[in-house]
Each structure stands twice: as C-alpha cells, then as structure tokens.
Structure 1
Amino acid sequence: MARAGIKQEHWNDANGNPEGGVAFGNGFAISWQHGPLGRDGERKEPNGAFVEDIIQAAIGRIEFYQKSKFASEYNANALTGLKIAAQHLHQRTLDRENRCVEGTHKS
C-alpha cells in the first residue's frame with residue numbers, strides 16, 4: 001500500500017535495463033543506483049542507493065521504536081517482514097555472485 005504524497009520515477013536504459021531513478025516524499029529523497037557496478041577490475045563506486053540499504057534504514061528505525069514506549073506487535077511484524085525481504089535480497093546477491101553476473105545487467 002503506497003502512501004499518498006510519495007513520488008517515484010524509475011528509469012531504463014536503451015536496452016530496457018533498470019538504470020536508476022528517484023523516490024521522494026515528506027522528509028526523504030532517494031536517488032537510486034544508476035547502472036551496474038561492474039565486476040572485478042572494472043568495479044565502479046556506487047552512485048546511488050540500493051534497495052537493501054533502504055530496507056536496513058527502515059529496520060533500524062523500527063528497532064528504535066521497539067526500544068521505546070511505542071513498541072508494538074505491529075512493529076514486530078513489520079520488522080519480521082523487512083528482515084525476510086532483506087534475507088531474500090541477500091540470497092539473490094549470493095546467487096548472482098555464484099553465477100558471476102553480480103554487478104552486470106546479465107540475468
């Protein structure tokens with residue numbers, strides 16, 4: 001369920017590959033990673049955010065709430081979902097590394 005007021009643009013390169021984008025709303029602005037990082041000796045520095053990092057930031061914030069008077073079952077359930085999402089994305093990265101396609105647009 002998307003919240004009102006959040007604006008997003010997601011871009012593709014000429015070949016239809018994900019190529020960055022932006023998302024912003026009240027109190028935040030995200031510039032997504034633009035292009036692959038490359039492999040081995042051609043590895044580039046990141047130039048934007050990764051979904052995994054944004055999920056970790058959300059986990060950190062909700063864990064902060066859970067250590068306060070605002071701790072709740074809802075927060076605990078949200079943390080579980082976010083941690084599962086983070087695990088799946090990590091598994092995807094490991095799979096791509098094992099196939100030597102991480103950092104490329106190869107699928």
Structure 2
Amino acid sequence: MKIKDGVVLTGTKPEIMAVLHPACLIWRNHGQELVITAGTDGVHMEGSLHYKGLALDFRTRYFGLDQSFEVASELRKELGDDYDVILHSSHCHVEYDPKETT
C-alpha cells in the first residue's frame with residue numbers, strides 16, 4: 001500500500017481504516033498496489049465524509065474501465081451495506097455511511 005505524497009490521514013476513523021486490508025487484497029489480486037489518493041485532506045464536496053475522517057479515495061486510473069468496475073464491485077461486496085463505494089474516472093471513493101434501519 002502507498003499513500004500519495006501530501007495525503008493526510010490524521011483524524012481518519014477506525015471504521016474507514018478497516019477498508020484498507022480488503023482493498024489491498026483486491027487491488028493485489030488485480031495486479032496493482034493500493035494507492036490512497038485522498039484522506040482528510042483536499043477539497044471535496046460540501047458535507048463530504050472526507051472532512052469527518054470517514055472516507056478515503058483509492059487510485060484506479062491504472063485499471064481499464066471493465067477492471068475498475070470489477071474492483072469496485074468486489075470491494076462493495078466485501079464491505080457490505082454500511083459502506084458506499086463510488087467509482088470515479090481516476091479513483092474509487094469509499095465512505096463509511098451506515099443507513100438507519102426502521
């Protein structure tokens with residue numbers, strides 16, 4: 001696993017740090033090293049869970065489109081319903097966002 005230069009993980013909560021092990025395994029199974037491209041740093045949408053230490057971004061630009069979808073799908077399945085996995089053009093955004101059950 002690598003952390004892109006300048007990425008800040010200070011304040012990152014255990015709930016999102018828990019995604020690192022499964023993500024590392026999935027990326028490795030697809031022939032790439034997991035690279036964290038954003039933590040609590042950077043500029044994100046208003047209300048982003050990055051600012052609360054509950055989101056991380058992982059590099060995907062070295063995957064083809066089909067492989068990016070496959071990686072995101074595998075991560076989604078591994079993490080379960082308390083996590084959102086959102087695929088962007090150059091990265092995969094993962095956030096801890098449990099839904100309330102009624």
Structure 3
Amino acid sequence: MALGSTSPFRPTGSVSVAATTVSAASPLAGGGESVVVTNNSASVAFVRFGSDNTVSASSADMPVLPNSRVMLSINSLIGFVATALASGSGNVFFTRGDGSFI
C-alpha cells in the first residue's frame with residue numbers, strides 16, 4: 001500500500017504517449033474510474049479526455065507539472081486521452097484503475 005493511501009490504487013492498464021507541442025491522442029488501456037497521469041517530461045503537459053480519437057489537448061486543458069503525477073476521476077464513457085506539452089518533447093503515462101493515493 002502506498003504511503004498515506006486511503007484505498008490502494010489498483011491499476012488495470014497503462015499507456016505511454018510520446019508528447020510534443022502538437023496534441024497527440026491515444027486510447028486508454030484497462031478500466032476504472034481513476035487515471036494517474038505521470039508527466040515524465042521537463043515541460044508542463046496539458047491533458048484532455050474524450051470518448052473518441054478526435055479528442056485534442058491545448059494549453060486551456062488540465063496542466064500536469066513537469067516530473068510529477070496527478071490522479072483524475074473519469075467515467076466509463078471515456079476511452080481516449082490527448083496530451084500536448086508547453087515545450088519540447090517527452091513521455092506522458094496514463095494508468096487507469098480504481099482506488100486512490102496520497
């Protein structure tokens with residue numbers, strides 16, 4: 001169990017998106033009502049979720065700070081994610097599951 005966890009996060013699937021300043025969409029893997037977004041880049045990542053592959057991310061969407069992670073709640077209709085970086089390039093990981101962490 002993660003330190004400070006109230007209900008251990010149970011991952012069901014993970015995808016990596018090679019992100020740049022141009023929005024890139026990807027299908028999410030697994031199921032569940034939570035997504036842990038891990039920004040492994042040196043730039044702010046912007047993320048947006050949608051029900052199809054036309055979803056597109058911009059600087060108006062949810063920011064995830066460089067080299068950090070955030071857990072977001074989504075519903076069962078969400079099947080795709082889009083991400084774009086403020087600058088440069090890097091990987092952003094999306095791990096779907098249930099539970100929480102602190």
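Every number in this text was worked out from the coordinates using simple rules, so none of it is lab data. Just so it is clear, the structure is predicted and the values come from calculations on it, not from any experiment.
Quick look at the numbers
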| quantity | calculated |
| --- | --- |
| At a computed -13500 (helix-only ellipticity at 222 nm (-39500 (n - 2.57) for each DSSP H run of 4 or more, over all residues; to 500)), which of 1, 2, 3 | 1 |
| Comparison of 1, 2, 3 by relative contact order in percent (Cα under 8 Å, 6 or more apart) - largest value held by | 3 |
| Source structure (of 1, 2, 3) for mean projected area of the Cα convex hull in nm², computed value 8.5 | 1 |
